[in-house]
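Engineer: Structures given as structure tokens follow.
What follows draws every value from the coordinates through simple rules; no lab data is involved. Here the structure is a predicted model, which is why all the values come from computation and not from measurement. Cβ atoms are built from the backbone, for glycine too; each structure is taken alone.
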Structure I
């Protein structure tokens, strides 16, 4: 782990190449898994207050799931997650039948200028997962087989994960923190 301010960053985030390849994975991270996307309380509030603007960008099953279950659930440890469609896909998915790619309906609403919120920060940061531990925030790489096309694509483009996720990391932690992370990454790579 590398310390950057009050964050501890897994070296995998600095060393692992990564660049999403939607034509290969088809947006599987929005469909597979055992739980919804982690949400901050402010994100839950935003989704509740803007759900009618977002609904036109969702699948019919997603709309039904949100109608029945709400925009979020609360985990046993008090955290929030997006609701799921029948225990599977995120309720906020959008699906392009011609490309067979699943994407985020929230992000589509944002792209169309309907809302001013891109998507949950946990989704924007993926495959990085964050967790508070003892006064620090830990940033780990969530290594999931469905992202293997992104690893290959990142290797071919020579793009480290932290550079691919630059805008998400800046959104979450700020520009100065990101620049400090880049400096640490350069020092680590020089010393190899």
Structure II
């Protein structure tokens, strides 16, 4: 059976921390591939507008993953144009890869509220939950939530930090895959983002 990882998020923008975690995800779970699924709008961030529009976020992801044949992009949530519920994405991927074991990657910050996710119990039946270390300490909220903890090093950068650096005209380029720097620069320079 193929082993497929699912890595969702706003990716506003995708950065080297995402890529580092994805590589750890592949290595530790011995995955055949990881599918990156950018959200149109996360139901947990419904009042937050992304800095980068969907077409730019997609282009940044494509350019950031092009040199790894185990990474792929699925624009299912973006194309739906509605808030993104993980259970719908999982069902979509299950249809694409019916004879596969699915592994859903979330961060420790998301684990804290996972029991509030829409149909979280169904998500747990269809996938193996994998939790990557972030700045938040793991706490067991619901003992029915079984998961594998990724043994990753914590990288102290976030998309929020990068957006702040861009807006304040500070250096952000070392946190972005070199293939995607030009895409971000062009968007920033033509859309009055700085300041």
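Engineer: The value 29, 46, 23, 2 for P(r) over Cα pairs in 10 Å bins from 0, in percent, for residues 92-131 alone was derived from one model only; which of I, II is it? Before the final figure, lay out each step's value.
Structural biologist: Details: I: 29, 46, 23, 2; II: 28, 53, 18, 0.
So the calculation was done on I.
Engineer: Now for a separate question. The value 26, 21, 10 for semi-axes √(5λ) of the Cα gyration tensor in Å, for residues 4-51 alone was derived from one model only; which of I, II is it? Don't jump to the answer; show the numbers that get you there.
Structural biologist: Values: I: 26, 21, 10; II: 24, 11, 7.
This value belongs to structure I.
Engineer: One of I, II was used to compute distance in nm of label points 7 Å out along Cα→Cβ at positions 60 and 84, and the answer was 2.4. Which one was it? Please list the in-between numbers first.
Structural biologist: Working: I: 2.4; II: 1.3.
Clearly, the read-out refers to I.
Engineer: One of I, II was used to compute Rg/Rh (Cα atoms, Kirkwood Rh), and the result was 0.98. Which label is that?
Structural biologist: On the way: I: 0.98; II: 0.95.
Checking each candidate, the match is I.
Engineer: Comparing relative contact order in percent (Cα under 8 Å, 6 or more apart) across I, II, which structure shows the greatest value?
Structural biologist: Details: I: 32; II: 26.
Result for relative contact order in percent (Cα under 8 Å, 6 or more apart) over I, II: largest is I.
Engineer: When distance in nm of label points 7 Å out along Cα→Cβ at positions 108 and 148 is compared over structures I, II, which one is greatest?
Structural biologist: Working: I: 2.9; II: 2.0.
By distance in nm of label points 7 Å out along Cα→Cβ at positions 108 and 148, the leading structure of I, II is I.
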